[in-house]
1. Match the computed value -28500 of helix-only ellipticity at 222 nm (-39500 (n - 2.57) for each DSSP H run of 4 or more, over all residues; to 500) to one of the structures P, Q, and report its label.
2. With Rg and Dmax of the Cα atoms in Å coming out at 17.3, 62, pick the structure among P, Q it was computed from.
3. Figure out for me which of the structures P, Q the number 22 belongs to, where relative contact order in percent (Cα under 8 Å, 6 or more apart) was derived from the coordinates.
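No lab work stands behind these numbers, since they all come straight from the coordinates. What you see is a predicted model; the values in this text were computed from it and never measured.
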Structure P
Amino acid sequence: MKDKSNAITIFNARTIGVFFLLAFLAYGIGSQLFESTNNPEKYLGALLIIANSVMVLFIGILLRKTLKLYNPTVGNIYLFTRIFEVLALSAVLLKGIVSNDLGYFLAMLVLGIGSIPMCLTLLKHKITPSWLAIWGAIGYAVFAFGFLMEFFGKAWSMYLLGLGGLWEVVFAVWLIVRGSKKVKTKSGSL
């Protein structure tokens, strides 16, 4: 029989997984529609970008609940990373104040850098399978580097975002399939 005192739950795992997948769709479709000259399409695009922002914010809030049990600092970094992403991606709605590319590049750079500690926490405390956590840390590092290079005039982000982007999809599916099952932790790590 498992020692229940050393087991915790990845809180809201399925919800987080669904939000990861829906946020991809909402922003991807929304940003394309927002570029339209047709007002109804533009408004629908704006609503989808706002929906993405709400889901991204909730990913940060919900995942922080689990991360803070292992490392409160990492939980807070991840939440603030997601808040920054929300603000930077939402800035595309403010045409003329912030360039679409600048808001997107900043959001993705901060997301990449801020998600590395989250993946390392997943690895250290065996919250996910090791291969998934390592993939995430490497994927986000490569992802962040690609967006950093955009600020130096190198259009590398498109080529370097695949590993991190694919990780988010696999992580989302893992969360949905796995659900909020108990995760065994080391004694005294809480």
Structure Q
Amino acid sequence: MQDKSNSVVIFNARIIGAFFLLAFLAYGLGSQLFESNDNLEKYLGASLIVANSVMVLFIGILLRKILKLYNPLVGNIYLFTRIFEALALSTIFLNGGISGDLGYFLAMLVLGVGSIPMCLTLLKHKITPSWLAIWGAIGYAVFAFGFMMELFGKAWSIYLLGLGGLWEITFAVWLIFGSNKKVTPKTC
């Protein structure tokens, strides 16, 4: 018989995985629709971008609950990362004095840098398979470097985001279908 706390952890893992996949979809479709000249499509695009931001926040909140069992600082860094990402992506349609590209570049740079400690915590405490955690740390480092170069006027991100993006999809699928272990804090 499975204890109740294990069921909650597995349920939360599946929710986090679903949010990763749905956020990809919402932002991808939303950003395309927002570029439209049709007002209805533009409003639908803005709504999908907001939905992405809400899902990104929930990813941060739910993953923080797990990460703080192992390293509270990493849990807080990851939550801050997701809050920053959500707010920066929202600037794309709010016209808050920051260009859409700059908001996106900053959101992705902070996401990349802030996710590296999360992946290293996954590795150190064997929360995920080692190969998945290592892939995530390397993928986010490459991802962040690509977006840092965008801030210097070098269009490198398109070439360097694949590894991190594929990791997020793989991680989401693992959370939904493969994360059936109970999460318990381990001492160092």
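1. Q
2. P
3. Working: P: 27; Q: 22.
It must be structure Q, since only it matches.
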